[in-house]
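Trainee: What follows is a group of structures, each given as structure tokens.
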Structure 1
Amino acid sequence: MVIIKTIKTEKVTERNKGLVDFVDKNIKKLAERSVVAITSKVISILEGRIVKKKGINKADLVEAESEKYLVYTNDYCHHDFTLSIKNNLLIPNAGIDESNAFDHYILWPKDPYKSARIIWDFLREKFKIKNLGVIITDSRTTPLRWGTTGVSIGFCGFEGLNNYIGRRDIFGRKLKVTKANIADGLAAAAVVAMGEGEERTPLAIITDVKNIKFKGRATTKREMKSFRIAMTEDIYSPLLLGVRWIEGGE
């Protein structure tokens with residue numbers, strides 16, 4: 001049974017600095033085969049990826065932070081939401097957040113995989129463990145569903161996908177396209193436990209994960225690329241290619 005233990009921390013604001021110091025202060029115990037989940041918002045604040053709202057046009061900021069974005073009209077547009085693609089992920093507003101943001105816009109970390117690697121290196125050395133995973137989480141919406149779920153925007157120390165292609169199901173049928181998304185699945189579970197409001201639990205330690213393949217190294221660029229799927233190959237390509245995307249600043 002997967003166990004998720006959240007860690008309550010102090011409020012993280014623009015006065016806090018130092019990703020490693022934050023992790024060191026709040027994670028006091030860690031066992032082999034653990035996965036540490038940390039919300040991207042905390043990492044962004046600690047890395048200085050914040051912008052004061054005063055004098056800033058949010059639409060311009062979204063455009064600059066997006067790889068692609070859409071201009072359209074519906075009820076959400078009146079609440080300053082724009083659909084965008086950031087780091088090959090379909091997400092509102094290029095991940096820019098205003099909640100718990102002390103009158104700032106909080107951007108995504110500049111390089112979530114690098115941030116995950118920094119945490120992974122530090123914790124493996126601190127606790128002298130070999131098998132460790134780190135996930136940088138955020139929240140996203142799902143088409144045709146209300147509410148948000150967690151998603152991984154960067155990870156380290158384990159294989160993000162379990163490839164079932166070529167294996168057989170319980171009735172002997174050969175699987176042709178199935179890949180289990182371990183990184184996003186664990187991120188979603190962690191975000192449920194960490195919460196989305198005033199809980200102040202931006203860290204979680206996940207243990208007893210059976211179907212995970214740890215690696216004694218960081219995620220390679222090739223593995224990052226293989227984790228993504230091209231828009232033209234996606235099952236949703238008729239929808240993704242059927243709209244007029246505008247190139248963003250990235």
Structure 2
Amino acid sequence: MKVKDSVAVVTGGASGLGEATVRSLVVAGARAAILDVQEDKGNALAQELGKNAMFVKADITNGDDTQRAINKIVNCFRAISIVVNCAGVADSGKLLGKDGPLPLNQFNKVIQINLVGTINVTRLAAEQMIKNIPNEDGEKGVVINTASAAAYDGQIGQIAYSASKAGVVGMTLPLARECAAYGIRVVTIAPGIFMTPMIASMPEAVQKSLGKMVPFPQRLGKPAEYAMLVKHIIENPMLNGEVIRLDGAIRMAAK
């Protein structure tokens with residue numbers, strides 16, 4: 001699928017990996033809808049990027065709220081051809097912590113945002129994608145989800161996060177198989193340690209220590225590098241049903 005003139009929905013698009021993706025797609029000629037709860041950042045980014053970007057506030061764990069957001073995007077941009085699910089949280093917690101067992105609501109919050117939120121946006125966007133005119137390959141849309149290296153080698157304290165991201169990995173192939181009938185591709189990116197707002201808030205010494213864990217290049221990943229892969233996935237029609245680790249060959253230690 002050509003990026004130019006396409007319409008993309010990017011969840012978590014107001015910061016981090018999502019923001020880099022929005023910027024990359026707009027520069028390449030796409031129109032991008034920033035779906036996020038960070039109203040100030042989302043509006044500022046949309047205003048900076050101009051008429052080819054819009055911000056829509058939405059809670060992706062809420063079906064009705066997300067449906068209203070999708071309807072607003074379609075009313076404005078007339079279609080949806082790309083979804084990039086970047087929204088997520090990385091709340092940590094041990095099974096047995098200092099204050100007792102892992103609170104169930106804390107575990108559920110991570111699952112709801114990272115996993116349920118991903119499928120919620122995907123299902124509603126796919127309903128719009130099937131209305132698109134197919135290209136020469138019969139393609140009508142592309143869905144790119146975000147997992148994590150933690151889906152494979154999660155660390156102590158990442159029970160909820162690893163479970164949520166493993167769920168995203170696990171649904172990639174069945175989603176791709178089902179969506180093939182509609183001309184929609186589904187691919188997942190599993191990033192390693194990237195310079196996101198959460199990492200940026202850590203002391204510089206901690207950031208450098210994390211970067212040294214990466215075999216090569218021995219540094220933190222750049223959000224723009226995630227966005228580069230997003231663009232390639234969109235443009236390469238044979239990428240489908242796959243999970244791509246984007247992690248500099250890191251394999252996380254237990255802690």
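Trainee: If distance in nm of label points 7 Å out along Cα→Cβ at positions 110 and 198 is computed to be 3.5, which of 1, 2 is the source? Intermediate results must be reported in sequence, preceding the final value.
Mentor: Numbers: 1: 3.5; 2: 0.8.
Comparing all candidates, it corresponds to 1.
Trainee: Computing volume of the Cα convex hull per residue in Å³ gives 124 for which of 1, 2? Please report the intermediate quantities before stating the final value.
Mentor: Values: 1: 146; 2: 124.
The structure behind it is 2.
Trainee: For which of 1, 2 does relative contact order in percent (Cα under 8 Å, 6 or more apart), calculated from the coordinates, equal 29? Show your work: numbers first, answer last.
Mentor: On the way: 1: 29; 2: 20.
Value 29 for relative contact order in percent (Cα under 8 Å, 6 or more apart) corresponds to 1 out of 1, 2.
Trainee: Mean count of other Cβ atoms within 10 Å over residues 22-29 was computed and gave 20.6; which structure, 1, 2, did it come from? Please report the intermediate quantities before stating the final value.
Mentor: Values: 1: 14.8; 2: 20.6.
Of the options listed, only 2 reproduces it.
Trainee: From which structure (1, 2) was Rg and Dmax of the Cα atoms in Å, for residues 54-189 alone calculated, if the value obtained is 16.6, 58?
Mentor: Working: 1: 18.4, 62; 2: 16.6, 58.
Here the read-out was taken from 2.
Trainee: Name the one structure among 1, 2 that helix-only ellipticity at 222 nm (-39500 (n - 2.57) for each DSSP H run of 4 or more, over all residues; to 500) of -13000 was derived from. Could you put the intermediate results ahead of the total?
Mentor: Working: 1: -7000; 2: -13000.
For helix-only ellipticity at 222 nm (-39500 (n - 2.57) for each DSSP H run of 4 or more, over all residues; to 500), the value -13000 is produced by structure 2.
Trainee: Computing mean count of other Cβ atoms within 10 Å over residues 142-149 gives 26.1 for which of 1, 2? Don't jump to the answer; show the numbers that get you there.
Mentor: On the way: 1: 9.5; 2: 26.1.
It traces back to 2.
Trainee: Let me ask you something else. Give the label, chosen from 1, 2, of the structure having the highest value of distance in nm of label points 7 Å out along Cα→Cβ at positions 70 and 94. Walk me through the numbers on the way to the answer.
Mentor: Details: 1: 1.8; 2: 4.1.
The structure with the largest value is 2.
Trainee: So if we calculate distance in nm of label points 7 Å out along Cα→Cβ at positions 6 and 206 for every structure here (1, 2), which label has the highest result?
Mentor: With respect to distance in nm of label points 7 Å out along Cα→Cβ at positions 6 and 206, the highest-scoring structure among 1, 2 is 2.
Read-outs: derived from the displayed coordinates by stated rules, not from any lab. Being a predicted model, the structure only gives us computed values, none of them experimental. Cβ atoms are built from the backbone, for glycine too; each structure is taken alone.
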